[in-house]
Structure P
Amino acid sequence: MKRRHFVKSSLLSSAAIPPVNAGDPIGNEEMNPFKLKFAPHLGMFKHHAGEDPIDQINFMADQGFHAFEDNNMMRREVPLQEKIGKALVDRNMTMGVFVTGRVQSDGRPVLPGNHEDLRAAFLDSIRESIDVAKRVNATWMTVVPGRKDFRLDMGYQTSNVVELLKRASDILEPHGLVMVLEPLNFFNHPGYFLTEIPQTFQICKAVDSPSCKILFDIYHQQIQEGNIIPNIDMAWDEIAYFQIGDNPGRKEPTTGEINYPNIFRVIHEKGFKGVLGMEHGNYYPGKEGEQKLIEAYRSVDLVND
C-alpha cells in the first residue's frame, strides 16, 4: 500500500427573534457567512424549509453554512444523491461525512453471515461508497467498529481491525477518499470496541494510510474521557473531521457544559479548514428552535476572531 501523511456565549436568552416566513433566510448569506465550516444535516431546518432535501440545503446555504453532512446518504436513491450533489455544487457547499460499512472488533462488519462473508461484505460496502462519494462530491465516510468480543483479548481484536482497515484503505486511496473512524461513548453505546481518541490514534498509525483517519466527535469524547483540547493536540496529525454536540443532551453548542468557543479557537489556530458536522438534535422545538440554533452557532463561530 502506498503510505502518505494526510494530512462565548452563555445559553441564548429568551428575547424575541424576528419572525421568519417558511423557507426565507434568517440572515443574508452575502452578509453573514459562517467563518467555520459547520455542516447541518437534513431535518434540522424542516420547519423553515419544508421536507424537500434540496429546499433544506438551499435554506442552509442562505443562512451562510458552507457544508452539509448526511449519515444516511448511502440509503438514498441514486437520483436523489445526484440532485443533492448538484445542489451542493450550485451553492458552493462542501459535502461532509456519510456512513459506510461498520466493522466489528474481530474484523467483521455488523452484518449477518460467517466470518469471511462479513469481511467481504464490509469491503463491498467500501467499494459501493466510492460511487456514492462521486455522486455527492464527498471525501469522508464514517466507519464505526462494532462491539467488543469479550472472549477475545483486545490485542487480537485490534490486530483484526487494523488488518481489515488496511484492505479498505487500499481500495480508497486511488480515489482520494478517506474513512474516518469514530469512537463512541460508553453511556450511549455500551460495549463498543472503539471508544477513545488515543486508541483510535494508535489504530490509524498502524494502518498508516491517508485513507484512514479520525473523526473526533466532541460530544462522545466529552462523555468518554474529557480532556478535549489536549487530545486534539496529541492526535492532531490523524484527525480529518470533527463533529459537534453539547453535553448533556446532544444538542447545539451553548445548551450544555462544553466550552465550544475555546475548542473552535484552538482548532482554527491549528489551521483546520475542514468540516465540523452538526450531529445533534435541536434543543428548542419548531421554527423558533431553528432560529435559536442558528444564533447559537453565530455566538460560538470564532467570536473573538
Structure Q
Amino acid sequence: MKVAIIGAGMAGLACADKLRADGHTVSLYDKGRGAGGRMSSRRMDTPLGQVTLDHGAQYFTARDPGFNKLVSIWQHNGVAAPWPVAGHGAWVGVPAMSAIIKDMAAPHGVAWGCHISGISHTNHQWQLHSAAGDTGPFDAVILAIPAEQAATLLSLHDFALARIALTARSQPCWTSMFVFEQSLGAVPSVIRNAGAIAWAARNNTKPGRASAEAWVVQASADWSRANFDLGPAQVSDELLSALKIGCNSNIPLPVATASHRWSYALSAGTGDGALWNQEIALGVCGDWLLGPRVECAWLSGQLMAKRVMQRVTSS
C-alpha cells in the first residue's frame, strides 16, 4: 500500500515508522526547511560563537511502555538524555531537541520544503498538489499537521472530520531566546507561571549544550493571544522585562536575542486519538487529538498507522 503523510513531525514520523515496519511504502512531505516542527531548535550567531536554543517543546516525558522503549533506544543512540532540572522523568534531545526528529526522519527520505496546498481523490486514489506540481497516486493520505491546517484540506473530502478539526483550536505561544555574556548566577534554572511567562529555562543546563548562558522564555497563552500581532523585536523587549521580574533580579542586557511566534502551539486534545475515513482512506493524527505532550503526538501517529493496517487486513 502506498501512503502519503503530510507533516513530518513526531506524529507523522511515528505513523510512518509503524507503516513501514508493516511493509507499506510511505512518502512524507513537510513544508519546513528541515526536521524539527514543534521540537525545533534555533541556531543563533552571537559574539560568544554559535549557540543553539530549543524554542519549541522544552522537554518530554514517557509514560506509555512502547514510547518508553523508544526513548531508551534514543538514549542508547545518544540523541536523548534526562534533564533533571525540569523534574523527574524529563527528557531532551541531544545536542538539541530537533535531534530526535532528525533521527526519526533519517530512514524516510522526507521531502522537506514541500508545501502541499491541496489533495484530490479520483478512482480510489489520491493526488497531492503543490507549487512544484502533482504527486501520486497514493492509496491513502494521512494529515499529520495542526488542526487548523488539517481542516482546510479535509473540508472538501470529509466535512465531519473537518468539523472536529475546526473545533480543536490551538493556543498561540510567543517564544523569546536570549544569550548573555555572563551567568545570571543563583537565579533558578526554571521559572514557571510568572506574570507573562508560562515557562523560562536556562537552556545551557540541558545535556550536550554549549556553555554560554542562554535562556528560552515562553509567554503564556493569554499574553501570546493578546500580543499576537506584535513584532519579534518588541516581543523580545517585553519578555526580557518579564524575565527580569521573574528572576527578581536586574539581569544584564543580552548579547543576542530572537523571538518566534508559534501560531499553533498547544491544544487540550479532543480525545479522538486519530481520525480515519476508511471509505476514502483519509486520516488525521497529531497531539491535538490527544493532548499537548510530545508522547501524545507519538501515540496518535501509532494509532493512525494501526487503523490504516486494519483497513488493509479487512479489505
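All of the numbers you see were taken from the coordinates with simple rules; none came from a lab. Note that this is a predicted model, so its numbers are computed, not measured. Cβ atoms are built from the backbone, for glycine too; each structure is taken alone.
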Ranked by FRET efficiency 1/(1 + (r/R0)^6) of positions 47 and 279 (r between Cβ atoms, R0 = 41 Å, to 0.05), the structure on top of P, Q with the greatest value is P
Rg/Rh (Cα atoms, Kirkwood Rh), for residues 79-222 alone, calculated, reads 1.09; among P, Q the input was structure Q
The value 3.9 for distance in nm of label points 7 Å out along Cα→Cβ at positions 255 and 295, derived from one of P, Q, belongs to structure Q
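Hey, helix-only ellipticity at 222 nm (-39500 (n - 2.57) for each DSSP H run of 4 or more, over all residues; to 500) derived from one of P, Q reads -9000; which structure?
It traces back to Q.
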If Cα extents along the principal axes in Å is calculated for P, Q, the one returning 57, 42, 33 is structure P
Re log10 I(q)/I(0) by the Debye sum over Cα atoms at q = 0.10 Å⁻¹, for residues 63-158 alone: value -0.34 computed from one entry in P, Q; matching entry is structure P
